[in-house]
Structure P
Amino acid sequence: MTSTRIASLAVLLACALAVSACANTVRGAGKDIKGTVSAVAETVQ
């Protein structure tokens, strides 16, 4: 393999890891928001 190909694969791998980390963060934020909305709704009732 050439060094250019290795560098390209490394960048691709880094991007894939970054995207998967973002997906987990967004999923966690969604759960937090849902919990907050539920708590506010229970308080209002």
Structure Q
Amino acid sequence: MVKVIGKIAPLDVKELDAEAETYAGAKAALESQVPEGWRLIQELTV
């Protein structure tokens, strides 16, 4: 008998945004919104 185990992750893409006085502050605010089990895959500074 062979047992195969896989892990799945959601394919949903959600957009988050954050603002602050500095880039470092805005990035920290953005990263703090990422739910556990998710990862930030793209970042755009405007």
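Taken together, the values in this text are just the output of simple stated rules run on the coordinates, not laboratory data. Given the structure is predicted, the values throughout are model-derived calculations rather than measurements.
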Matching 4.4 (mean projected area of the Cα convex hull in nm², computed) against labels P, Q points to structure Q
The value -6500 for helix-only ellipticity at 222 nm (-39500 (n - 2.57) for each DSSP H run of 4 or more, over all residues; to 500), derived from one of P, Q, belongs to structure Q
